[in-house]
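A.B. asks: Structures follow.
Taken together, the values in this text are just the output of simple stated rules run on the coordinates, not laboratory data. These figures come from a predicted structure and were not determined experimentally. Cβ atoms are built from the backbone, for glycine too; each structure is taken alone.
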Structure P
Amino acid sequence: MSNQIPFSRTQPSNGFGRAQDTLRTNTVLRNTYMLLAASLLTTSGAAWLTMQMGLPYPGMIVSLLGSLGGMALIYFLRESPLALLFVFLWTAFQGYILGPLLSFYVHGIPDGSSIIMTAFGITGGTFVGLSAYVLATGSRFGRMANFLFAGLLVAVLLSVVSIFVHMTALSLTISAIMAVVSVGYILYDTGEIVNGGQTNFVMATVRLYLDLLNLFLSVLRLLSASSNR
């Protein structure tokens, strides 16, 4: 499952070894993008079904427990074929969470459908552009790791504050920070795959999926606020 090819630490670097490295990286990259596409389709289908059935938002506690618990389970099973099953169950659950939010935009906000499609287009275009850049240049963004983690931590802390302090400016600040952090993580996570730092395509998929989901939600909120103005 991890697509790892064992190498001896004393093995000299030669053309054959580099060819093996390239083959392994290409395999991880291909499997990651295939699983990511399937996961996004699963989320879209679950969100559509939730909207059609009119299911309510499951609540913050259930959402957090399901999301974090699912990620933990996938992590522990990452070397097992069962990980694929739980990836699809987890991404379907994300669609169940997302469905009521999208339904609110469609039915409760003027031009809500247009806002959703615009956010989807921006997210998809950003991902394709950033991925193409990393694939073309082979760049690695390891130096961004601490900065991105700090930004994510700030966004989480502000999100906790927003539970008790309801301010539009605070909400927009959180969304803007998360958008920037998500863009940075797309570069970082793709760079890790391309340069061999991530050899498990299941975990690579989960990371890129979260990057895309967070970017989409952040852009959606920013566009909605702009439209309301």
Structure Q
Amino acid sequence: MGLVPLTNKIMTKSKKYRNAIEQYDRNTHYTVAEACEILPKTSTTKFDATVEIHLNLNIDPKHADQQIRSTVNLPHGSGITKVVAAFVGEDKVKEAKEAGADFAGSDDLVDKVIQKKWTDFDVAVATPDMMRVIAKAGKILGTKGLMPNPKSGTVTTDVAKTIKEIKSGRVELRNDPQSNLHAPVGKVSFGNTKLAENINAFLDALKKNKPSGVKGNFIKSITVTTSMGPGIKIDTLKI
């Protein structure tokens, strides 16, 4: 069976999608500022769409020293509310909840994960002393990508600060096994300027985490898109 021509694939998309891709040249690589001017024109949803960034990196994820695992505090937040579970000692439960944690507890919270396979949260934060207890639920949390990790800043002694940063829009930089990295960088309603500032802050943080063993261009490709919208290519030489 032969390959389906790209034009045929596009024709199967909705009218809104087809209209969206007419707003720009799909073969052009734009600057961040230019891409942010195009993004609102390509949004195909009635709701305030999330703006996402997708990158392919020149790394070999098989090597531990080439794994990307860090965070960035976007200047205008991500626009996405994260459900946070804080695994802390009894003396810090009140502090965690006051900082914005949706769930906070000690052994009781770990037991809930183990006994009920409970993972109804987006981010898990823990104090270092709780990691020994959380290890018992490691298989469940690890499978869901929810295990607290010092590299992602989710194992911390400053629980309140960490929770507040996550709630205000801190984004994780984490590659997948195919050397790709995906993350939300705002909402269409943010406007061009704020979106550009968020994307540039994200890219700056990523470049600071370039593994020392990487030779040549670190970032191979960058695409930004709105929820369910088409991708807009960014020129990697102009970031």
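A.B. asks: Any idea which of P, Q comes out highest on relative contact order in percent (Cα under 8 Å, 6 or more apart)?
C.D. replies: Largest one: structure Q.
A.B. asks: Follow-up question, since we're still on this one. Can you say which of P, Q returns 3.3 when distance in nm of label points 7 Å out along Cα→Cβ at positions 103 and 167 is computed?
C.D. replies: Details: P: 3.3; Q: 1.7.
Of the options listed, only P reproduces it.
A.B. asks: Given a value of 1.00 for FRET efficiency 1/(1 + (r/R0)^6) of positions 87 and 111 (r between Cβ atoms, R0 = 30 Å, to 0.05), calculated from one of P, Q, which structure does it belong to?
C.D. replies: Q
A.B. asks: Same structure again: Computing log10 I(q)/I(0) by the Debye sum over Cα atoms at q = 0.09, 0.15 Å⁻¹ gives -0.42, -1.10 for which of P, Q?
C.D. replies: Traced to structure P.
A.B. asks: Ok, one more. As an exercise: FRET efficiency 1/(1 + (r/R0)^6) of positions 55 and 191 (r between Cβ atoms, R0 = 41 Å, to 0.05), calculated from one structure in P, Q, equals 0.95. Which structure is it? Working shown, then result.
C.D. replies: Working: P: 0.60; Q: 0.95.
Answer by label: Q.
A.B. asks: Given that distance in nm of label points 7 Å out along Cα→Cβ at positions 95 and 143, derived from a single structure, equals 3.3, which label among P, Q identifies that structure? Numbers along the way, then the final one.
C.D. replies: Working: P: 4.1; Q: 3.3.
It traces back to Q.
A.B. asks: Can you tell which of P, Q yields 19.5 when mean count of other Cβ atoms within 10 Å over residues 119-126 is derived from it?
C.D. replies: Numbers: P: 16.1; Q: 19.5.
This figure was derived from Q.
A.B. asks: On distance in nm of label points 7 Å out along Cα→Cβ at positions 31 and 71, which of the structures labelled P, Q is highest?
C.D. replies: Top value of distance in nm of label points 7 Å out along Cα→Cβ at positions 31 and 71 goes to structure Q.
A.B. asks: Another question about this same structure. If you rank structures P, Q by mean count of other Cβ atoms within 10 Å over residues 47-54, which sits at the top with the largest value?
C.D. replies: Q
A.B. asks: Of structures P, Q, which gives -28500 when helix-only ellipticity at 222 nm (-39500 (n - 2.57) for each DSSP H run of 4 or more, over all residues; to 500) is computed from the coordinates?
C.D. replies: Going through each structure in turn, the value belongs to P.
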